[in-house]
Structure P
Amino acid sequence: MGFMDLSLRRLRTLREVARRGGVNAAAAALHYSPSAVSQQLEALGVEVGAPVLERVGRGVRLTEVGRVLVEQAELLLAAEHRAVAAVEGARQHLSARLSVGIFAAAAAGLLPAVITDLAATHAGITLESTETDQEQAVLDVRHGHLDLALLLDYPDAPEPWAPGLTVVPLGQDRIHLAAPTGSPYRPGTDLAELADETWIISGPHTYYGRAVRTACRRAGFEPHVRHRVDGLATALAMVANGLGVTLASDLGRVFCPPTGVEVVPFEHPLLRTVVLAHLPHAVERPSVRATVDAFARAAAAQGLVAVG
């Protein structure tokens, strides 16, 4: 049995069982069923000629063979990425299909420009996007389900990024008040002036919802949230109908209805940083580098404020 006989997919699964401490947790992280994970690891045991897991009470643990394989898996999986990068580099024309995890405002405000840019500069790169929440996107990049993820970092609720991710800041997205047309608020409004308003924002289960609440508390009040709405387009439609106020960023303005909403800049702008995350070795791939550069150009064209 030579090492090239090993299935890299099964090695990834074994590594995840070791990291997560069990089959069920690994299955949840990898979007497999527990039985599928068990079958993959049984097949891996057949490949190496010895079981990689053993039962301990109600759970499982790695055998000595399994532990050795996990150590080697890191080397083999890194080598796989280097091989992909080398093949891309040797091609005359860049060609790749990349998956990107994205949030709604970036999907509407950045992605079209990136795809247009790549069509003109690297027509062989195809982007596939998936709208996903922040925590899941980080997991999916770490596990190889996504090549890249667009994430948000709020100063009022800083995100402890998962270790082992490369995070590229694309720029700062300014956040403004979105109020019904005819409201008394004018540019230079202070967040504290909104203490008695009815709010339309996402719940505290979302990163954005937590960040907004933290900013309001810092301004001295707890927002009166009458309508919990996760989608900004829906929230802005409700603002246009006079149901309350919300916050909208420069990127999020793409969702503003044509009438009924006034976007009012704050005296002290609320900022969030838009970042692009990928695994460190992914940038060895020319297609990933080209896509990161295209996102940086799109962010600058949209007026995102340079970080630093």
Structure Q
Amino acid sequence: MDSLDLLRTFREVAAYGSFSRAASRLDMSKATVSKYVAELESRFGVRLLNRSTRSVSLTDAGALLLERSKPVMEMVELTQAELQEHASQPRGRLRISAPHGMGQGDLPKLIAQFMGHYPEVSISLHLSNRQVDMAEEAIDLALRVGPIEDDNLIVRKLTQLPLVVCASPRYWKKRGTPAHPTELAQHEALTHSRLGAHPQWRFEVGGEPVDVPLKSRMDASEAGPLIEAALMGFGVLYLPALLVQTHIDNGELVPVLQDCVRNDMWLSAAYLQRRHNSAALRALLDFLQTRVGQKYPPARR
């Protein structure tokens, strides 16, 4: 049985000077109360209460335990109240992980809006392109692009993630805009390092997949340097629209082939437990599902 339950029972008996009154207070049987006190005495190896047929009084050891246990029980009760508030009201700190590229998109704005709605919630944002161990690194929520194959995670799809092929107006003016995905094989591609030494981009034409071999002018392990190179006119990007939407809106990058981009990419939120999640995490999941879906609706064909 739990030591805190034993202490709580002992303190009730000491407060009321009676096993019967303590049992009534705790909604327990008198026999169970007596058993709990006896178990506590057994654990400490000392008698805590003097018992008679008419009364119960503290021994010196019992008086010491009553005094020393008071701040412990107060701390437990305070912590329990705070934990219940965490479960019912969004508050506390959430640790979020996301790919580096999302730090340059709309994610910081979304997090700021969320904190505006929930002023008692704080955020720690960890940007990394590696697959983090959520349990080991105490991550509450991981935002991930593409399929998630870890069976230990609960995955909530936030939105189908539109992709975009784009380059600067200067680049398209110099090299010409492609009319078909296969024409990209003759262009300067800016690719992610995970595609390896012989990168390919996958498109969909007439409902069928089309893989295009590329000439990579530059590769990088994250999107930021590739976007900068594209803005300077050095090549073509193919990546999630949320990473470059601001540049497209400003006319710094121009999309092409939008009828051919693949539509099987998703932005998902992953977390470890389906039950007993904090109110803050539940609020963040609901907020992201609503706001991300509005910002990046599914691509239309």
Structure R
Amino acid sequence: MPGNEFDLASPQVGILHHYGPNKTAFEFTSNPQNLAPNVVIFIHGLSNGLLDVPYIPKLAESISKSNSDWVLIQLLFKSSYQGWGTSSLKNDTKDISKLIKYLRSEKGGNRKKVVLLGHSTGCQDTIEYLSKFSHEPNFDEETAIQAGILQAPVSDVEGLQVSSKLSIPEFNKLVQEVYDDYISQNKQNHVLPEKFRRIAFGTPITAYRFYSLSHPRGDDDYFSSYLTSDDYALSFGKIEKPLLVLYGSKDEFVPDYVNRQKLIDSWKDATNPKYWSPLSKILQGATHDIGPGSDETAVDDFIETVLTFIKSI
């Protein structure tokens, strides 16, 4: 989900990597001659791109200062900015794996440990990578990661219902219309008319991606409060790497009826205790992107928790 408002970030120093056709990644470092062996890859949410999430500069600086063995890298891929409307989680995980393979090559710095840090729909990418992509028969172990972090893992279905400001019946009627007129007619790749783009933050969007984001148990539906333990067994239950979950107490894309702690507890119950980080929690005073409207202590709490987590990897 995109943030509502933000301050402009200050200019950043680093390295721009070219890891494939039309694919770049920015490494936040002031020492390009001495690359850190381990990386945290930041995966942004819908409509975001470089530096669009306000805590990135401070997080990058904190990671580098706390431990010279780690560095933050933000990638751009097909889903960046408005590209998400015509892409998918499967495309995202393929792009992420290409970046990881590049980073582990000589040209990319021969990196060792990799942690994925997903923000918003970047969380869906992270759990897709951990629970599905890494379990595929032809998975390249060179693209394996050491851990995952979910910051603001909100439901796209419930989040879009909130941001659309439509009643649930009105919202469901539009979703059904997409199914009847496009999905059931094998027109998944058709770009939807303007009335649907208003719900998609003005982004041109295919019938497939709209339905995947807005229909219960669509391909993007990992974190909804109505999902059951059987659903979570197929996602959280498949995770075999350390996982940190941080859910904002003031996240504006979460409906009032959602019990946040109960939801996180259901994810914890579905996850192998060996991999669920005890650092996982409700981030008190944190909005969706821990930006404007958050308590003053929220960003520091988030960063300190992330630093403690990656030190254990």
- Message: Suppose distance in nm of label points 7 Å out along Cα→Cβ at positions 23 and 167 works out to 3.6; of P, Q, R, which structure was it derived from?
- Response: P
- Of the structures labelled P, Q, R, which one yields 44, 24, 14 when semi-axes √(5λ) of the Cα gyration tensor in Å is computed from its coordinates? P
- Any idea which of P, Q, R comes out highest on mean count of other Cβ atoms within 10 Å over residues 111-118? R
- Message: Starting from the value 16.8: which structure in P, Q, R was mean count of other Cβ atoms within 10 Å over residues 47-54 calculated from?
- Response: P
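Any read-out appearing in this document is the output of simple, stated calculations on the displayed coordinates, not a laboratory observation. The structure presented is a predicted model; accordingly, all values stated were derived computationally and were not measured. Cβ atoms are built from the backbone, for glycine too; each structure is taken alone.
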